[in-house]
Structure 1
Amino acid sequence: MSESEAPGYNHLHLFSEGQVLWVTIDNPPINLITKSLLVDLIQLSYWLENDTEHIVVVFQSANPNFFLAHFDVTALLGDQTDQQNSEDQDLNIFDGLCERLRVLPKITMCKISGRIGGGGSEIAMACDMRFAALGKTKMNQMEVPIGIIPGGGGTQRLPSLVGYSRAAELILGGIDLDAQTGDDWGYFTRALPPEELDDYVEWLALRIASFDPAAVKGAKSSLLNSVPSLKNGLINESQIFSDLCYSQDGQRSLRRFLELGGQTVEGELRISDLSAEVAKE
């Protein structure tokens with residue numbers, strides 16, 4: 001992949017290894033989904049739709065403690081003036097991004113060595129596989145404790161991975177999901193010792209990329225046919241999210257989340273406890 005073939009990004013670093021594309025997320029200090037990072041990811045998703053060089057895409061993080069955090073709460077403060085739709089006018093731009101990643105004619109993997117949560121988890125769930133580091137990786141959907149709901153597909157994709165009641169426990173409780181439990185429940189494709197994670201993901205990515213591209217794409221296309229459409233659920237989720245987010249109580253809770261240390265390294269490392277503190281106010 002030459003420099004001229006790939007678009008430029010502010011928070012993503014791309015590296016080709018044969019027909020495998022490695023995408024490193026780099027938005028210090030916690031890989032927060034800021035508007036700038038979201039633009040990068042959207043731009044990448046469109047580019048990948050037309051890319052013919054790569055069969056497998058692996059997302060990883062430059063930060064060993066954070067894979068991909070939630071959406072930037074500061075962008076949700078104030079009036080609802082910046083809500084945009086994707087090319088599918090029924091979906092918001094975040095759902096549009098996740099849907100493009102989900103149906104890409106490529107295999108998408110996430111190598112998750114640290115924390116993942118909120119919108120970061122929703123993006124990862126739109127990918128084909130998620131690999132975790134035992135004793136290090138934790139997932140948290142922290143929205144309900146801070147007065148909103150997952151707004152990028154979390155209520156729709158998580159039940160299909162772990163089942164309704166477990167998804168309810170994670171979303172309503174806002175509790176951490178560790179790597180081993182996530183492996184047992186089906187959120188993570190596989191959880192490995194930290195020292196084995198890199199080698200295994202690279203081995204699997206290169207193995208898949210060595211197969212006939214038509215067979216790989218055909219298998220994914222057929223697998224996708226087993227998944228029912230989530231469109232109506234995504235639209236409903238987005239509306240509920242907006243109603244809660246831009247209510248007086250919702251805005252108050254989001255501000256309190258930031259006051260208590262949300263979006264800081266220290267606060268995000270204890271996101272389960274911090275978000276519960278917001279609910280006590």
Structure 2
Amino acid sequence: MKPHICSFESRKSTEMRSLIERCGGVATIAPSMKEVPLSDNRHLPDFVEKLRQQEIDVVIFMTGVGARSLAEAISDQVDLPELVELLAATTVMVRGPKPTVVLRGWKARIDHRVPEPNTWRELVETIDNVWSDDSPTNLEGVKFAVQEYGIPSTELYNALKTRGADVYPVTVYRWALPDDCEPLLQAIKSTIAGDFDCLMITSAQQVHHVLEVADSHGLKDDWITAANNTRIASIGPTASETIRSLGLHVDLEPSHPKMGHLVRETLEAISG
């Protein structure tokens with residue numbers, strides 16, 4: 001019998017289903033998130049003005065979709081060629097391959113790319129290597145603009161502030177529950193019924209939304225118990241940290257924090 005995999009992926013749900021089926025699994029896709037643009041975002045005009053006044057030393061791009069959304073959101077104030085020119089006056093850092101692709105498409109210079117698994121820890125380590133003076137406040141007075149991706153990166157901000165940096169979050173969108181939560185609710189009930197061989201988590205926020213929907217239907221404790229009796233595969237350390245903090249276990253992380261590796265290695269582990 002083919003392994004039955006439940007994924008909570010939203011934006012790449014079609015790709016996820018295809019990957020699971022190609023690797024020999026049966027897929028249940030229960031989208032758990034949607035991106036909601038912030039209609040009243042006063043940070044964006046300030047961000048553009050700070051770039052123009054050269055009041056930002058470092059710009060950190062956390063996600064590809066966030067980088068694109070940022071460029072679109074400020075397009076009425078600054079076109080892409082000018083944005084690239086303004087970024088050239090700063091140190092540009094990217095958290096992983098997806099923002100790298102976007103910025104290369106813009107023909108923007110990238111000064112530092114954070115290595116895998118692309119968590120806030122690797123980001124801070126990269127920053128420490130660049131600004132290394134063996135001082136606990138090695139970033140004193142350095143001004144960082146950080147493109148947020150749905151939720152604030154609190155650990156990153158705290159680490160930078162502890163080192164003396166000024167941190168300016170640039171929020172473009174936030175995460176919300178999908179318009180139709182019925183597939184997610186059915187997946188929660190199916191987990192409780194023991195229908196899945198594995199739950200696949202590709203974002204830390206997915207777990208929060210699963211628990212939110214489960215709780216709203218009085219199923220939170222039952223789902224946690226059932227999930228802990230099911231294999232849980234996590235895309236990488238950031239998601240795993242959240243999963244464990246919520247009282248769940250992690251059985252598998254892929255060798256690289258990418259969907260293809262996650263699906264292939266999970267199904268190999270189940271079938272092996």
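A value of 29, 21, 19 was derived for semi-axes √(5λ) of the Cα gyration tensor in Å; which structure in 1, 2 was it taken from?
1
Could you figure out which one of 1, 2 the value 0.40 for FRET efficiency 1/(1 + (r/R0)^6) of positions 79 and 167 (r between Cβ atoms, R0 = 25 Å, to 0.05) was computed from?
Value 0.40 for FRET efficiency 1/(1 + (r/R0)^6) of positions 79 and 167 (r between Cβ atoms, R0 = 25 Å, to 0.05) corresponds to 2 out of 1, 2.
By the measure distance in nm of label points 7 Å out along Cα→Cβ at positions 119 and 207, tell me the structure among 1, 2 with the highest figure.
1
We did not get these values from a lab; they are worked out from the coordinates using the rules stated. Just so you know, these numbers come straight off a predicted model, no measurement behind them. Cβ atoms are built from the backbone, for glycine too; each structure is taken alone.
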